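See the structures that follow.
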Structure I
Amino acid sequence: MILEKKNLIVISKSTLPSVPFLRLKEKILGKSYELSISFVSETKAQEINIEHRNKDYIPNTLSFSLCEIPRKKNGEIIMCLKEARRQYKKFGMTYENYLIFLVLHSMLHLKGYVHGSTMESKEKYYFKLFKKTNEKTNNSRN
C-alpha cells in the first residue's frame, strides 16, 4: 500500500497503521520537508542497520537525513513493525500509540535532535498532541 500526499510518501506491503503521518510531518518537520516512510521486514531493517550504522540488531525505527540544502530538506524513516509489536508493552503504551511515538521520535532525529532531555521534552510535547486517548490502556488486554 502506498500513501502519497504533500511531500510525504508512506510505503508498506500490508495495510498502513493508523498513524496521522501527514499531520505529524507538517507539525514537526514542516510542510515543505519531503519525507518517505518505509515499513520493512526484520531482515531488511537489520541489514540497513548494519550497513549504515554498523550495529547488528533489528531496530524498530531508523532515520536518515537525505539532503539539506537551503530551502530543500528531505529524509527517510525506515520502520520495522514486527520489532515495534514486540516492544510496545515495555513502554506502557498501546501498539498504535507506540507507533505514533516512534514516528515522531524519528522525525525529531531528522530535525537534528539527539537523545537527551531536550529531545525527551519535545517527544512529550508532540506525543500529548497526537496520542490516541480513546484506546484501551496497557492495563487491559489488547
Structure II
Amino acid sequence: MKRCKKCDLKKELHEYYKSNKTKDGYHNSCKSCWKKRRAKRYLENKETVQKQCRAYYVKNAEHLKAKSRSRKKTYEETRKYREKYPEQYRAHYAVSNALKRGDLTKADTCRICNSNGKLHAHHADYSKPLDVLWVCVDCHAKIHLKES
C-alpha cells in the first residue's frame, strides 16, 4: 500500500506506475492522477506536446519500426501456435485468467527441484486446464523432453 501525493488516498502498488527514480520503485502519484495530469497538460499545451511527439518519432523512427516488426512477428507466431495447438492454448489462457482472478495461486518453489526461479504451469492433461504442476523452466523442459 502507498499513499498518492495528489489525491491523498492509500492504494495498492499495482495502482502506481513503476519508476527507477524513487526509493520504492513506484511513482508518487497513482495511475489515475498521473493520467489526469497528462491529459490536462495535453489540453493546455497541445501544439507543444504534438511537436515533442513528432520529434521523438523522428529521432527514434528506426527503433520504433523494428519494434513494430517484432510485435507483428510475435503476433504471427502466437496465431500459428493457437491454430496448431488449440487445446494447449485454451489451457494456458485459463491458467492466466485464473491467476488474475485469484482462483489459482502460483507456488513459491518448483515441485521437482525446490528452486524458486521463474515457474511454469505444467499441464499433464490439457483437458483439465486448472490442474497444473508448478515447475521451474529447466524441470519443465526436462518433463517435455521425456514425453517426446
Structure III
Amino acid sequence: MILNLWSVALGYYGLAIVSAVLPWVNAELLMMSAVPVAGSRGALAVLVTAVSAGQMTGKAIMYWASRKSTGRRSPLVQGAIDRWRARLQQRPRSVLVVTFLSALVGFPPFFIVSVVAGALGVSFPRFLAIGAVGRLMHFTIVAYLPDLIWRTL
C-alpha cells in the first residue's frame, strides 16, 4: 500500500506541474479527485503535499521563464515593469503579501503573479517559500473542507 501511495503521489505531483503551467487544467479539481483515492487522512496529507509541491514546481518554471526572458518588450510593457519595480523597491513586503494571498485564494491569479514576480526580479527564495505556504494551505482547505462538512452532516 505504501508503494502504491507514493506512485499515486508522484502522478498527482506531475499533474499538478501541468496544471501550474497550463492554467486551463484545474488544480482544485485535481485535488478534489484525490480525496476518494487517498483512503485515509494520512494518505490525503501526502497527496495534498504532492499537489502543492507540483504546483510550486510549475510556478517556479513560470517564474524563471519570465525572469530569463530575452525577448524584446514593447516600450509600454517595459515602462510598466519599471514602474512596478520602483514601487516594490519602496514597499518590498507588499509583493510578498500579494504573492501569499494569490497562492492562498487564487486572486490575483497565481499564474499571473508567478510570471510578474519573475519579470520584476522578486527574490526567488522568498517567492518560493511564501507561495509554497499559500499553496499548501489552499490545497489543504480544498481537500479537507468537504470531508469536514460531510462529517458534520
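Points worth noting:
- Test item: semi-axes √(5λ) of the Cα gyration tensor in Å calculated as 39, 24, 15, pick one of I, II, III: II
- Comparison across structures I, II, III (criterion: relative contact order in percent (Cα under 8 Å, 6 or more apart)) gives the highest value for III.
- Identity of the structure behind -17500 (criterion: helix-only ellipticity at 222 nm (-39500 (n - 2.57) for each DSSP H run of 4 or more, over all residues; to 500), calculated), options I, II, III: II
- Source structure (of I, II, III) for mean count of other Cβ atoms within 10 Å over residues 16-23, computed value 15.9: I
- Distance in nm of label points 7 Å out along Cα→Cβ at positions 8 and 112 derived as 3.6 - corresponding label from I, II, III: III
Only the coordinates and a few stated rules stand behind these numbers; no lab work does. Since this is a predicted model, take the numbers as computed values, not measurements. Cβ atoms are built from the backbone, for glycine too; each structure is taken alone.
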